[in-house]
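Listed next: structures, encoded as structure tokens.
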Structure I
């Protein structure tokens, strides 16, 4: 008896994600990369500044799905990667100088007493909470 082996079904989620993101966030430029991990296809969404990670995740989370190898459907996982531009980094550092009444704008590796960490830690914390 011959067995017919079907190739894994490719997803259409990449196109759907692009359509959703272009509709919800028209001013933000997104790139989507794909990687195969076993029975899962991982779609990673990259962008600089623009929309918050939570807003992007909420708009595309309904497209993830579990793997079903017995019917040749691969699962889909979605990851988000928001990057910070130099403009936003310098903006946050200058805000730190004004808000905390510092003599000079701190550098990223400088110790920052209010959070008991570095200025870079504070910048990343503020960046993750705000839209730019």
Structure II
């Protein structure tokens, strides 16, 4: 019985697949960058697949030419990315790294999207009104 529950839970987690994540990143990144095609730099193979599944996002092979740098851990942050637009899938990275303007992460089984009003302002990013509920005043 426990095995069946485990399998069902695993299937539930896999239901949040590449296509779904791609649509979410697509919406977030299109709101952040005023372009139709957005270049994303990431070293994370899982997120490379997500980016490639999008019709509006593509992989940048160089940090400097990317519109957005997508990271999942502090170790994934490129050394030459200071001052560039950083987005993360880790709440820890979002809190620790002040270059990260926003985060999309899981918290106790729930999807969370969070942006820093101060960091958005510093990067001169104005998000559409439908993102207001995700913007926090804390840095």
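Where a number appears in this text, it was derived from the coordinates with a stated rule and is not lab data. Quick caveat: nothing in here was measured; it's all calculated off a predicted structure.
Computing relative contact order in percent (Cα under 8 Å, 6 or more apart) across structures I, II gives 21 for structure I.
Can you tell which of I, II yields 15.5, 53 when Rg and Dmax of the Cα atoms in Å is derived from it? Of the options listed, only II reproduces it.
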